[in-house]
Structure formats: C-alpha cells, structure tokens
1. On distance in nm of label points 7 Å out along Cα→Cβ at positions 95 and 375, which of the structures labelled P, Q, R is highest?
2. From which structure (P, Q, R) was distance in nm of label points 7 Å out along Cα→Cβ at positions 71 and 103 calculated, if the value obtained is 3.6?
3. Out of P, Q, R, which structure matches -6000 when helix-only ellipticity at 222 nm (-39500 (n - 2.57) for each DSSP H run of 4 or more, over all residues; to 500) is calculated?
4. Assuming 0.95 is FRET efficiency 1/(1 + (r/R0)^6) of positions 191 and 279 (r between Cβ atoms, R0 = 25 Å, to 0.05) as calculated from a single structure, say which of P, Q, R it is.
Structure P
Amino acid sequence: MKVQDLPPVLLLAGLLSLAACAGEQDGGGGGKVAPIPKKSVMWLTEDGIDGETADRLAAVGVDQLVVRRGVILLSGGAPVVRLLPSPPVEGTIPIAAELEVSGIGSVIDENAAASVWTALEADFGAHLPTELILVFPELGSTAGGFVSKLAQQSGLAVVPVLTVAQLDDEFGRAVARAAHRCIVPAFGSQDADLEGLGETDTRQLPAKLAAIKDLGTRVRVAIALRPKTDPEVDDWAEDIDVLTDDANAEIKRTSILDRSFLVKGPLTWGGRSFGAGETIAVSWVDAARLGLFLTEIQRTILPEVDGWDLVSLPPAGPNLGLDRDELIRYLGGDGPKPKVDVQLRRSGRELTVRLANPSLFRSAITGFGNWVQVELESGSLVATSRGSFDHVVLGTAEGGEWRPNPSGGPNAVRFVETYLAPGEEIETGKVRLPSSRSKVTVRWQVQVSDGSAVTGVID
C-alpha cells in the first residue's frame, strides 16, 4: 500500500511515530525527549458553530477554535480597540481570539499593551481565550516589544501570524523571537482569509520557514481552505460540477489559478451570471490536497512545527473544494479518494455501464484521467452516444494499451468524465457488441488531485 492510500488518521499517526524516532534526543539522565504533540486548530467564520458541529470537531481531534474579534489601533495617541460581537460558539473546545494590529511603527505608547489588555479583559470577562492571535498587516520596530508586553499583561500565549515574506524581515523575526511561537500561512490560494498567500510560492515548507529555523521559535502552519475565483463569486463558491459539463464550458489548459473555464452560453454559477466567451478561473483545496499539505507539515523538522491551523471551517455543502461534512469526515479518517461503484447492464447485444460515487469525496478535474473503458475480446463494437458522460472516444485496446481513434474497426470505447462529484451517478451510452455471447472487459479509472487514482476491472 502506498502512503497516499492510507486514511489520514493512520497517515498522520505513522508520520508522528517516525518523527518521534528521528527527533528523540538523549537527556541529561540518559532518557529520551519526545516531540511535542501536534495541535489541530480550526478557525471559524462570523457564523460560529453549533454544539453538534463542535462535538464532531472535538471527536476528530480539533484542539482549539479561533474567532476573529476585531482590530487594535496603535497609531496616534492612546490605543483604540474595536471589537466585533463574539460569534455564537457552542461546545467545549477551547477558543482563541484573533485581532488585527494596525498602526504599529517605530514609536508607540509604552503603556499601549496595558491599555489594550484592559479593554480586552473587560470584554472577555470570565471567558478568557486560550490565546491571543495577532495579525500584523505591517510591521514596525516596536512590534516585538508590544507582543512581549501584551503576553506579560494578559498572562496568555500571544501568537503572531507572520507571512513568509515577514519572516525574511528583521522586524518579523523580532516578533517571532519575542513570542517564541508564530503561525505562518503556507498553503492555499485564497488570501481573503490569510495574508501572504496572494503570490505563488512553490518552495517546499522548510525553505519557506528557513529564516527562523535557528530562532528556537515553534511554528503552526496555516492552510487557507476557502476557494478562490476570478472573477469573484458569492462567498464560498458552489460545487464546480456545472462548469465541467461540456455543454456549459470548455476547460482551458492555461489558467491564472488552477483551472479556467471558457463559458459557452448564458450560465449562473456562484450567484453570478456569466455570458458566452467569459472565462472563470478557479483554485481550491480538496481533501486530497489537504492531505498533501498535512504530510509536508509532518515531515518538516526545523523549525519545530507543533501544529496546523485550518482557515476557515467550510459551510455545509456542496461546495467547491471542501464542504463541512467532507472536511470533518476526512479529519476522522475517511477519504480522500472517492468511492467508485461500477455496475454492468447487459441485454442481448447491448451493454451499458453505470458509474457511481456514493462518497463525500471527489475526483480531480481532468480531461483524460476519469474514464470507463469497454473492451472486446474479438470483433468490433459500435458506440455513438456518450450517455451522461462528458465524452466518448472509440479506440483499440491490445495488450493493455489504449489507442484512440482507430483507422479500422474499434474493439474498445472509452467514456470520459471531466469531474466525478460527491454523490454523482452517471451512465454510459449503449455499446453494441457483435453478439450476445461476445466477451467484454470493463476497466475504469478515477483520478485524484494528489496524483493517485481509483482503478478497477471486471472481466
């Protein structure tokens, strides 16, 4: 079994075990120092969560929730704290508060941290957060000192969010050193939820974090889950299935994001209307890509990575990339590959094949990687209808090798589906065989965005 075939819980547990073996060091008394367990953090939107969702998150190992609470203004005279209403959050998972720090420069009031904490404490009351998470759109020379003083005043862990670019800046490193920890956005394409992800950075995670590997700073790596579209559509984009229908749009090989779709006629998607000739670019994180990110996080040794932040909890689906139930099921050990159910229906000389995905997980979007193939042992076949698949291609299959568009009589046909959505069922067009006794082989493949595939054969 390959690594990518393991359920995520087994995969992460195995990687943690490897890290423990590699990272153990002799202590003064000859004992071993075990690595710190990884922390799983889920950020919430302004909608909060109900008790049932909170219980499900706790059951799949989420250790902390994060709610956005507002802005701290340090420019000018006395600091100003502008707080948003706390969203409704039920359940027992500890909650951290995220605040944006604006106006930090070379000079701030020496009592700024005390004033800020007085305002925050009055709002928190008896419900103190587990952490104060600070986002710095801009950094100044006083940022590190402010972080240290706020930690002293509050008695809480103060955790700055620092972009990869900020880690390369002396002020950013000073903040990381002062806090002894930080959150670094490293994966995902949507910078609406996390700063620092707007520009493509294809380096491996250790290279992104190299500037602070010798500071003794612990890192949590943040993954932005919200999909990105150009042009923008309403909130969290809906499932992409409608765009992958060949009647609605054409997939373009080049894109400013992951994929682009050239609209063929009037179309409504994501709460927005599009006309013929318009292009929609999309980028997303599905369960398989999330698995790749988590694997890379687990393999990073320096600096010490002690967890990850998922930003933010998706709404109930179906959505582009991930929906809430899919994400929770994945964190609990399901997926990320779709489940593929294939059934043959044969009547005399005619054959159809039904392909179903009863799972919450989805295929990759590909013009050639998802297919059902019918092969004859001898003779030629006839297939003129694609059924509910996107394309049908006649060909030959000899010695396990597929060749499309044969010059002679075809002995095989491939039905191609651009995207197999969660819960989707599709059926091939009718395949006419030479006789009711003709022997056929049916093969199928469904590609997953991590590079793996679900395959099978019926003889």
Structure Q
Amino acid sequence: MTHFLWVEDFKASKTTREENIVSSTVSSIFGNILDHKELSNRLAEEDSYDAQDFLSEKGILLKLNLLEALEFIHNPEELSKVDFVVLDVDMPLSREGQNDTNGYLPELIKQYQSEANLSKIAGYQLYTELVIELGFPKSHILFCSNHASYFDQLKNKFASANIKPPLSSNPNKPFLTKDDTVDIKEWFAHAQQDYFVLRRGIIEGCQNAKKLSMDKLYFNNFSKQTDPVTSEDILNYLNILENFLPLREPLNKKDLYKLFIRTLSHEWEAANTIRLDKNKKDAVLAWVMRNTRHWITHNSALFNDLDEKLVAYLFIINIRVMFDSGDESIQNYEQILLNLFSKEAISEDEFKIKSNYKLIPISMAYLDLNNLVLDEKDNKVHINDAFYFNELANNIQLSESDLKDDKRLFTKILYQMFWLTTSNPYVDKGHKRNLLEIKFRHFNYMEKPYVKELARYIYHSSFPEA
C-alpha cells in the first residue's frame, strides 16, 4: 500500500471512550486498510509507542508531537518515505526530555505568542510548511481530529492568512472528525489508487536493490561486454528509476510509463547470453526484459497504453533478474506492487492444484502463438526459424502483419513469457514412430515463494481465456 505520515496525540483527545483510545483511534482512521484482528492483538495495551512500532511495519509513520513531525518533514530522506499525510489539529509541542536540536520551537512559540496557542492549532503550522515551503500536494493531506471545537479557530487562521482551506473527500468539510467514517474511507480510497501504489512499490524496490552488495549483481552474466556494469552505473540507474514518478499523479501518466519502461529496459540492449542457470533458475526470465527492450526500441507504439499492472510486473522481473540476492521470499516492495493484481489473483490452494497437476495452459499459449505465426507466414519480410516462444513473438514483429501493432496481444505475450521461458519447449523424438513431439520442461512454480506469489497474481493476465 501507499505510505502515510500520521501526526496524532492519542492522550490529547477530549472524547470519553470506554474502549482502548489507541486501538480505537487507529481503527477509526486506518481501519479500512489494516487487519482488525492483528490491530486488536498488537494494540491490546493502551500504549502509543506500541502503535508506532506496529504502524511502521504497515507503512504508517506515526509522530506523537509537533517537534517529531517537524523533524520528519524537514528531513528530505524521511519525507520521501511517505505519500500522504494525516494531521491532527492540536498536539503537544514535544515530549519531556526531547531535544530540539534544530531550534524549531522557540521561533514558533514567539510567532504564536504562547505554547498554548501553538499547541491548539499545531496541525495548521505543519500543513503550511508542507504545502508552502516543501511543495507537498495539498490533496495528499487530510485533517482529521476529535477536536472539532478547534475547527473554527483553524478556519479563521487559514482565512486570515489568505490560504485556501485544505481539501478532503467532502467538499463541505475541509476538516474531518474521526466519526466521519464515510469521508475518511473515500479519502483513503483515493490514496490507494493504482498510480500511488505503483510509485511507492518502485521506490521501495529501488531502495531495496541499493542495499545489495556488488557481488549480488547478476546482470553482467547476461553480457559479453569487455566493460561490465559497475556499482556506480547501477546506483545511478536505480536513482533514476526511484525518482522517475512524481508525487503528484500526472495527467500524461501513460506517456510517463512508456518513458519509464524505456529507461528500465535500456540496459538490456547489451544482454546476449541469456541461458539456463541451475544456480539461478529464474535467470531465464531475462528474456522478458530483453524482448521488452527490443520491442520498445523498434515498435514503441506497443507501449502507448501501459497500465500500472504491466509496469509493476516488468519492474519486479527486472530487479529479480538483475540481482541474485539469494532471498527467495516475497519482498515488501513486491507485495506492494502485486496488490495491483489483487482483484484477479487466484488463491494459493487453487494455484497449488494447477501447478502440481500441470493444469497451467502453457502448451495452449505456445500453440496459439505458433498458429498465429503460421497464419501470417505470407506476410513475413524476414522469417527466422523460430522455436522458442520469444522467437515466435519476434517473428510477428519482423512481419508486415497488423498483428505486430496489437498492443493487447503483446501485453499478453509479455505475461506469458514468464511461463514460456521457465517451462520452455523442447522436442522429444518418439522411439517407435520417430515423430517429433513438442513438450515443455516442468518448472516448479511452488519452489520459490516469490515465484509462486508472482505466478498466482499474474495468472489471469497471462491466460485471460482460462
């Protein structure tokens, strides 16, 4: 999911509740995106620091006072960790013994004339610094508080400063209370839109890759270059990808996705030795990126209408084959990106049956593409002897057939290459009749947790007719 900064002081609430104020407040704001059972278990004690630890695991960075929040937003490295901000209205200025090393508070207390005045509308100060000084999108900031008694004072503060009121999902309510559950849910639905999920997953993926040492870089195994890719090359590459998608969703995002894929696949121009590797069985997935590079270079129109799912899929494949981290578990960034496929993912039990009983329609996908090539044979300008799946697809791209511009077809092919490079075809000669029969190597999709997860999430994108 997308990541949030939440500035909230639970003990400052004047609402009398019988239930645990910490867990009930967390539930009222983030209940739509958290597991209620886990939330109740982890926050059984009314401890705001337990909440900090639990929420940070979920991408929600909780700050309990104004000073903590100021230190966070004015640290670019920290602010880059979040996509949206939820602000309380009033909050304590700091905790006892907390050191204001940057001297944020004295000047603000002087400006507001007292600590009490600043504390009552501290959320206003955070909002103005985020929007005016730091350029944070105001549509990404939600005021949500139990202190409705301070809303009039807050409105007056915005009016006196000639600043437009904040935005919320309710045009008539710039400030929401924690009981405005419908409006809160709608705002969070916007915050979880596919663009923001994709952007966060890419950022986390690049940061994860940058933590790997140079000896984890596998990419040079695909190339015979005399000048291998260096650690500096990879770091620059990852930095470009990490900062590619802006925090504000652009109107021309599909154009941006196309440029992103062109940049993502650029290095694969040099890949010319993609082959089976028993020590890294998923290395053959590099064909996905090699063909992506070839097609976007020679027929870029195929990538004019990219959606977030295909971008996420290509990014996951790219990072996995460029590096050999040795960690086969699903990574946090992968889970974020696979959430884009969550509505169409098949269950673990269903996929286990399909995999164990060889019910995945791999042979049908191969034969369908092979038949397309045969049907278009007369339109070929450069026909190659094609046997492997990616070669068959390339033959269409070398043709004068209208199929070479079929975006839907080649999107499906890119997904199907996940299956047809791992369970690739081979020819078996019958002993008695000496007939050639195409068979497919069995690849254990259940062996590696990340492969299993990716497989079941992209299954319907790969085989839409299945």
Structure R
Amino acid sequence: MNPGTIQETSSDLLFKRGGLFGLVASLMLLTMQFQTTPLGLEAQNVPLTSVIALLFLPFALLKIPKSPVMTLLALFTCYVILQSLIWLVVDLSSGDSEIRFISWIRQCAAFSAGVATFVVLRYSLVFVSDRQIIRYVLWGAVPLFILSLLNIAWGAFGQEWAGDIVVAVREALVPRGYTSPMRATGLATEPSTLAGSLVVIMLPLVLFLGREHAHRLSFFALLLVTTLTFVWTFSTSGLVLLLLVLLAGVVTGPDRRMMIGVMVIFLALGISALLLFPNNQVLRHATTLALGQANISFTDRFYSTFGPFLQSFSSLTTVGYGLGGTVSHFREMIPQEVQADIIAVKWKDLPNLGTLLGRIFGETGAVGFTFFLAMIITAFRELRVALKHAGDRARFLFTARIGFLAALLSSAMIFGSFHTPYLWFWLAVIDSRFLTALNGRDEEKI
C-alpha cells in the first residue's frame, strides 16, 4: 500500500462528501474566524474551529492515512507529551505551586486542540473540493465583515446604533475581548489578531479570486471589504505581516503584477485612514519607535520569539521546559533587562510567551523545534508533489503556499497559542492535496 492510500470500506459511507466528514469540514471552515467559544471559561481565546476538531477527533482516528507530515507530527506529539510530563514531575517535586500543574493542563489542551485541528481537517478536506474550501471560508467570514463595517460606521461616522450592535454581539461572542469604536476587532479577541487572520486566511483568497476572470466582481468586493476591515484594525504588527507576505508573494509568484497592485491598494487606503484619523495605534507606535522610546508591544513580540533563542546559553531553553513551563520558567526564557516590562503586561501568575515559534523552542527545546521545522520543510516538499499532479488546479495550491507562508510569519509575530487554527488549516490543505495526488483522485469530482 502506498503512503496516504485511503481504503474504501463499508464505513466510508460516513466519510464521503455529504456524510460525516463533509459536514465536519464545512463546520470547521465556516467557523475559522470565530476566535472564541463563549463557554464561560477563564481562557480568553478558545477558537471554535479547534473545539469542533476535538469533538470529531475520535471519528478521524478510526482511519489515519499515512503521509510524511503526519508521521513527523506523530513523532513531534509523542516527544512533546513525554518531555512535558518529565518536566512537570521535576517542577512539582521541587515544590512548584499548583499554578504549574494548571498551566500544564491548559497547554496540553491547547496543544491537543491544535493537533486535532490538523488531523480532522487533513482527512476531511480530501472529500471537499478546492472551490468548496474557498466558498465555506468566505461564507464564514460574512459575520466578521458585517460586524467590522458596523464598527467603522460607529467609529468613523459616529453611528451609535451601530456601536450598540457591535457591543452586544461582542459581549455575547467575545466577552473577554477588546472593543473600541476606533479599532475593528470583528470576532477576534483584539485588533492585531483580527488583522493577522485577515492576512493569513482572507488575503490568499483575495489573490485567488484575482486570478479568476469569471469572478472579477467578487474579487473587487472582497478586496474592498477586506482592506477596509484590515485598515480599521490599525494594527502595526498586522501591517508589517501584510507587507512581508506580499513581498514574499512578489518574490515567489505567480501573478507578481497583481500582488503589487493589491499592495498598492492596501497601502493607499491605509495611508488615507492614517491621515484622516491621526490619533491611531499605528502612528503612536511609529512615533514611539522614531523617538527611540520603549514600545512594550514591540518588545513583547520580539522577545517572545527570540528571547528563548537568546537565552540558550544561560538557561535550559535548548532542552525546553515542557508544556506550560513558561509559567514557572518565564524569567529563564526572557533576557533580564526586559523581564519587568513584559511581565507587567502579562496575566498575573500566568506569564506566557506571545508567539508560537518562541513557545515551541522555549517549551519543547531544540529537539521539539527540529521536529517542527522538519514538518514545515516536509510540507513544502509535499506541496511540490501536489503541484506536479494539480494541472488546472495549481492556482489553489499557489494560494495555499502564500497562506502557509503567512501563517508561519504570523506565528513569529502575532499568534502564540497551539490551538490557533490558521497554521494547522493551511498545513492540512497541503497534506490533503498531497494525499489526493498520491491516490490519483480528482477532488473536484468527489
């Protein structure tokens, strides 16, 4: 049997499109922009997509098609769990408080949710066409865009009725999130995470539609509403991420002229908003940096990513402190000169690194980080294999490549939790198309 072969059995009646996994895929894609699940939990960020993945994980475990990425993820998972258990015993034996155990439980849950998102999606997406993926994600973004446009009406034009709707919806769906008339947050916890999701998920789809001559109207409508929403987040990290992703797109192609055109449109509307509403977060951050003053947002993100690497020779970050180990070993992961400032903006008793790449190295060490890098490199290799068999559907895989690059960059700048679904989503897209290529199946006809 070739790696990735999916055997047809009587139980496949549940897994064909329109069956269980067709439903699961649609639910997970429709909820991609819901960054919280209002269940009364203390956790601020519990993505709805990840919760759905955990619920349906037992069904996905009934059959797990083999692939190089899946094999590396299994090794990574086994290592992370074993290593974190050893560190938990060591920390608790040394008299560490119950906070360490609580943090371990939280991070195990987050890690499990992230892995579940990949495992369920990679199999489900085999039974969903490229265009269905795009359609479900776009439909799921409609509530986000409506709420964001209401946010703009509230902040830019003083429409209090719009503000009442925004506040009511966010109190129901994102009770612990940040809400302001002058910064769109949509269905995210804060403006920067909304900006990040737009770049990682919506921008690649905008670029895909831009290549489709039959969908010009949809392309311009989506480009306009995405740009307006993105601009109103006034997120500096989101802006940097956007420019990096578009520059990567210009370098890697295809359709470089369109990439440049989209960049010009984003920048033109962004600069207009900065000039019309000068009292915004982007200009405040730019002014602070220009004057050489400390900026805690920049400091936190920078040292969350690079701090554990910088501390490799003065702490045990090379070994890794285990899942949840950041709580007890935060000071060992961050240079001493910035510790006080960063801790001051963290949750009391639960300090955490703000980016996923820093967390992976700080908590799983060099071995865990090597597994993770191997998985990423292998995903790009799988993508090349899928492209060789894609034919006319290569455009969607180029879209996945841009999305995957954006997700990786966002993991070093904006997103810090294992259960954030965007990186797992694009990884699952690539792996599912690799499985399709190996099986010689045309997903558009399934």
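Since every read-out is calculated from the coordinates, none of them should be taken as a lab result. On a predicted model such as this, the values are computed, not experimentally measured, just so you know. Cβ atoms are built from the backbone, for glycine too; each structure is taken alone.
1. Numbers: P: 5.9; Q: 6.6; R: 3.7.
With respect to distance in nm of label points 7 Å out along Cα→Cβ at positions 95 and 375, the highest-scoring structure among P, Q, R is Q.
2. Working: P: 1.0; Q: 1.8; R: 3.6.
The structure behind it is R.
3. Working: P: -6000; Q: -14000; R: -22500.
Attributed to the structure labelled P.
4. On the way: P: 0.75; Q: 0.05; R: 0.95.
It was calculated from structure R.
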